[in-house]
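Any read-out appearing in this document is the output of simple, stated calculations on the displayed coordinates, not a laboratory observation. Keep in mind the model is a prediction, meaning the values are calculated, not measured. Cβ atoms are built from the backbone, for glycine too; each structure is taken alone.
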Structure I
Amino acid sequence: MADEAAPARSDFPTEREWLAAWISYRLAQRPSAAVTLPGVDDPAVHLHGSIGYDSAITSRGEIWVYEYDLDGPGAFHEKWRPAGIKDGTGYLVIATRHYPELRSLLPVRTGSARQCSSCGGTGERHLPTTDGITMVPVPGVICLDCSGLGWLPG
């Protein structure tokens, strides 16, 4: 049996209706991706995680982050919180690597936007080499200044 295709954004009149259908689709495919957020009744689904964090999205398009310590007294204590706009954009950029259909939720670059000077428009974080002058990209890690978009509002 072939997997059912994810709902297409073009099949829904509003972004919110599409996102609710996309979340339902994801949860049907993988029920363990369900996330219960404090004070939120809307369905939410896990987006991405790495060492020290997990992220989720609600059917309203709200990005949440769960940060945790790996050891000590606060290790793995639930600390879900709404992500700020800049952080939320970064988590969404990372999520689009696995779910390209979520790109429609990212901000649209306007004509007055300028290329991010920190990453040279790549969206990847750059760090100095041992010479202290040369900057090299860190593949897979988003730029902190542009949240992985590669541009800044003008």
Structure II
Amino acid sequence: MKIGQKSISKVLLDVNVCIDVLTNRELTKDESKMLFAILQKNKIQVFIPAFSLDTIYYILNRMGVQNELAKTSIKKLIKFTGLQFLSNEAVEYAFGSGFADFEDSLINSVAVINKLDFIITSNTKDFNKSTLPIFHPKEFIRFYALA
């Protein structure tokens, strides 16, 4: 897959997209399936920040998902994704990134430092300081379903 002239091979999913996929909160089940189908069809590696797993678990619990189901959901998610870990370099990059929200700056820095191609997030405005292309999941689906 390409954005302009750049070949796309690796993407990072923000925490909110992971929650949406697991709970059908802002993405329907069909949209979630389509998102992953497009990523798989185009052989794009999908990653999530490893440090976000506890946040995903916490939010699922706050939404009323029982502990075992939350764990099972996360296990399913990581079968289809890889984990990206924080490094000292990524934390330093996050501190200097100018993001208003530190968690978003960490997510962005993990993607930048690990040379991922873009970020998919439901909160695109929170990533306006990113040097990477940012897609809302529905925008990504619309754009690449036509490609």
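Some notes on this structure:
- Structure from which -5500 was derived, helix-only ellipticity at 222 nm (-39500 (n - 2.57) for each DSSP H run of 4 or more, over all residues; to 500), options I, II: I
- Structures I, II were compared on FRET efficiency 1/(1 + (r/R0)^6) of positions 58 and 130 (r between Cβ atoms, R0 = 41 Å, to 0.05), and the highest value belongs to II.
- Comparison of I, II - label where relative contact order in percent (Cα under 8 Å, 6 or more apart) is highest: II
- A value of 29, 22, 14 for semi-axes √(5λ) of the Cα gyration tensor in Å, calculated from one of I, II, originates in structure I.
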